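Quick heads-up: structures coming right below.
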Structure I
């Protein structure tokens, strides 16, 4: 059987861990199956959104014929070059930070911390390979999904070609994701630079690293590399890093990065890059217009994502798209072709793994169930939390203050500083806060931001409250174990309850407190 669609891939370094990874997510001996006469659902892209759609549809027990196409690595960015490897490296960097900051806890740290960078990266590769079976081609084959490795492109109405295979379908889903944006700075292509797609293949630690972009990816990796012993300079066009986050939250993280030795060049403009014997020389303008330069060993681009629309031949099937925004979808994740849907980074502003997962579940319902009168599900109904995994982390859900005001809400803000949370004091992690927005005159929660070392572990309680319309009054009655940092949520709820007290009840409460 011909298998011309298949292209073998490599992932440096080709050690035992990456070989194991590839045996799962792009097996070198894979043979694409003979296509079914017609598929109920064909999914292009085996990142989070595509995997969830394919597994969900095949697992319904309805005997549906499902095909999944992936041209590179199953698991997409999250497993291979995103969430999983980055959090492994971040964890190692936190260990270094804990050792360096041990003195206030009565522990005398060594004068020199020996960071074995190749071992840090080998650990990451080992852990990544260890969990990759969940996203593997053999596993999905066992789930009843026909897996095709190769580049899929639309050729005609309800037809997709993968090499010499033609797949006919009733419904199709585009889940091809996004990739790191290329940099246009003169000379940078010739000098060479890393992205999230290549940085985790490093085996030698760069002594000097320039990070371009102070968004989540740039800030997370800048801090991790600095902690591991690389001298980092972070360039950002904005006046402060993480400028899409709450200003107070971003300021805390920015101060931490500077305190840890990262050089922040804010309001900067890159002019050109040149390759010199000493390294890669970056010429830039500071926020005051002064021209300066810095020499580094590596450059890491963390300045945005662009959708993977190339090669799909979307014009052939009437699917509209924008090269910057991606595939155009309505609130039901349906494209301009009613038989084709999209999910994940290819079409959404929320470029998170959990957002792709949630969108995929909407697509399953709308492609398979809505034709039977079971209702249609909307992307706009989702309540989406997210986390920036710096240290401390920034976790957010719902609206920001400015956003709520722009939408016409009259709001109150409750802020609990972690310097007033006993467990945070005991942990030495008082540099953070919880901020909750609620409607004025109501306990309805509109949004929340948490800045803490484990903020991502706490935000789900507030998300649950928003989704289930649980107000601050009811949260106040929830018993939180003491001492925990999540107690900040109860403190915020209690602060709201105190605003409801009448002068008489306040006086009575004061007396009870006095004599208790």
Structure II
């Protein structure tokens, strides 16, 4: 068995070795980083201030600004340079929840679990009224409800049931799963969508048209509040937005995303002919004084005359959704990146290249903070018109997949970086981090850098309960954070940043992406 495992390891390593020499590692520096990161960590204190103290950090909200101001103050206290709140462009309206109460009052009292959809308005003060069940399969089905919904709370019929089972939410990668990642070959370009793409597009178009028609009808009829069923079970509510954050967005009705258990209880009662009444008082607030978006940036300046103008960047997105306090998404990543910088500063490290931290905003709405930062500093991926600074970034490292410890790194297709990262991970094998995979991972801010040819990387993290319980949900709170895992992650990233800043050469680059074809081509 051991011989087979050794052979597997050698085969996996051969994917990246051969033409590329292994890197030397300064073990004394690694030991200093480990000592500070694992035994004197401040990462959980940082996470506490970003979550419990600051609250939800929805884009444009006062809570987000409060967290940004705290982070800047902390970074300055730690001795960072060039700490700033950098505008990246127009975002739109801020929004937060001032009050949220909803309960069944007939046939008995029961406070429900429900969260206002982001960027939806308030009720007109406290309301107490009947709940009306709508069964709508086609637009013409709406006619039967004309004149019956004014001032009412509306809920849609559904055939949904909640799955039962004892499968654990929290998981970690198995050795087999990591081995499969390590052995993966370069990903091939994706071909056409299987099946009939036109049918898929047409189905989606019909669904959107139906949703718009229902929303317009309910607004015209003067409904007071909409209940929608949230994704999630066991009291977990995965939150979304119910309206646009644009300055000129069309008005919508107040809408509560309701736990599956409460939603289905109400539907069953109404379908059984039992009257349901509710009371609710939803107060939300819009903020329009400043429509700009901002990122927090900070640096440890480089000291080498030839290399100090080059950059090593690290970051994670700072904004969150509003149902919880955004602990695993992404106070965890932001706290780890701040901690990595603190570790390097505390041990007295003076880098050759400048190290720059960036805490992005509006990632949840489309990577806006990082995309606009890249556009402002490095180049335009739509035209591949690049700025001089693009050539000066050695690498960008990102963390945004929850609280789980680092198990390795995705190469994002950059095969030449493989042996480098294998050497840098070697001192952390005892901490469970050794996997290097050629594969990609999407959906977060390193893609903004990769899009203009800057080496951008996301680390492989343990899944934990990120996708099953905390991601965008009311369960995303400080209590879901794993202190040991975050300490481990900050320590490894500090080491990666150290090595990148001191390396003779910059991190190898992939072939420059080609600009996308112009519209109509």
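Every number here is computed from the coordinates shown, using simple stated rules; none is lab data. Just so we're clear, the structure is a prediction, and the values are computed from it rather than from any experiment. Cβ atoms are built from the backbone, for glycine too; each structure is taken alone.
Out of I, II, which structure matches 23 when relative contact order in percent (Cα under 8 Å, 6 or more apart) is calculated? It must be structure II, since only it matches. A value of 20.8 for Kirkwood radius over Cα pairs in Å, for residues 270-461 alone, calculated from one of I, II, originates in structure I. For distance in nm of label points 7 Å out along Cα→Cβ at positions 46 and 486, the highest value in the series I, II is held by structure I.
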